[in-house]
Structures are given as structure tokens and as C-alpha cells.
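K.L.:
In what follows, structures are represented as C-alpha cells.
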Structure I
Amino acid sequence: MASGENKRALEVIPRDKAKIKKIWMTALLLLIITAVEFLFAFTMPRGILLYVIFIVLTIVKAYYIMMEFMHLGEEAKPLFYSIIVPLIFLIWLVIALMKEGADILHMRW
């Protein structure tokens, strides 16, 4: 390879202000959701309502992270559904197992 062939191997691309703004808005949204979680954690009494709020906010954050950082928002719908549908069944499974476990606990005592 001659020394003159590879002069333009590194090309600097100028900043894309729209992408940078989108990253900051994503970080701001996740920060706000996390702040709401902390607010609820220290102000609400423990109970099923608090747990449901935490689960919903966690799912919202996970969805937003998947859509933005994993770039699933721009992907084809079948790929999106191949991730979301199993997630819904997994959530249903966790809720069902928690209910069954609580019922078994109450039957024993």
C-alpha cells in the first residue's frame, strides 16, 4: 500500500445538533421518571398501589430505553413485537406466580 492511498481514512463528521438534543431529552425524561419513583418511594405508604406504580414506571423506562437506545423505534414492526409480546407474557407470569404464592402461603397458615 502506497503512502498516498490512505490519506482520507479518518473523516470527522460535524455534530448533529438534532441527535444531541434527542439524547439530552431522553436523559431528561428518564431522570424525571426516576425522580418520580424516588418521590413515591419516600412519601407513599408501602402497599399494592406503590408496587403497581413502580412496576408501571419501570416498564415505561424499559420501553423508552428499548425504543431510543436499542433503536427499536426505527426497526420493522415484527422485530418490535417479537420483543414486546414475550415481555407481556413474562410480566403476566410474574404476576400469576406472585398471586399463586400468596394464596399458597395463606392456605398453609
Structure II
Amino acid sequence: MPRFIMTAKLTSVAIKGFMAKGDDRRPVLDKLVSSAGGTLVEHYFITGDADVMMILDADNVGVPAKVAMIVGSEGIATDFNTHCVWSTAEFAKLASEAGSAASGYIPPGA
């Protein structure tokens, strides 16, 4: 099953909510991702360009898109980024398949 990493920036609404009631959001996020059709692997608060990161397994990119729409519509987070990720073994298989498919490709100007 494909794995996705989502990042987002928290809004002031979210930060005020955390400060008012510092509860563990994991159960809520588990339910949210499940209702969108995926499985939450992990959720982290992070530093850098984003404030939160979720790792989830889903059949397709529509699942993280639904999660972003739901959370974004509540004004909790913005600037969502979603990345499909591969393990080293999965990437090795993709690279091998790409090598086989490359024989039919003609680059521009060739």
C-alpha cells in the first residue's frame, strides 16, 4: 500500500486550541484518516517550514487530499504538502522497471 507524508502549518486557531486544552490528538487523527480511507502510521510536531507531519498509508493520493480538505476547512492548518514515499526496496524495483522502460524513450534532439 502506498505511503504518504503530509506536512502543514498550524494556524493561530490550532495553537490557541492546543494552549487551552493540551490533549493528545492521536485518537482524533486516527479516526479522521480512517474515515478518509487510510491508516495513520504516525503524527509528529516538527520544526522548520512546517509545524506538523503525518505519515499515512492509503490506496491513493485522494486519501491525504481528503484529510487536508477536512482539516483545512476547519481553519486548523494551511500550506499542506503531500509526498508519496518509497522504501529502498520499493525504489530499487521502480528503478529497475524504469531502466527496462527507458529503451523505448527517445530524448529531445536525438
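K.L.:
If semi-axes √(5λ) of the Cα gyration tensor in Å comes out at 35, 15, 12 when worked out from the coordinates, which of I, II was used?
P.N.:
This value belongs to structure II.
K.L.:
While we're looking at this one, here's another question. Given a value of -12500 for helix-only ellipticity at 222 nm (-39500 (n - 2.57) for each DSSP H run of 4 or more, over all residues; to 500), calculated from one of I, II, which structure does it belong to?
P.N.:
Label of the originating structure: II.
K.L.:
Match the computed value 1.8 of distance in nm of label points 7 Å out along Cα→Cβ at positions 56 and 88 to one of the structures I, II, and report its label.
P.N.:
Derived from the structure labelled I.
Read the figures in this text as sums done on the coordinates, not as results from a lab. Not measured: the values here are computed from a predicted model. Cβ atoms are built from the backbone, for glycine too; each structure is taken alone.
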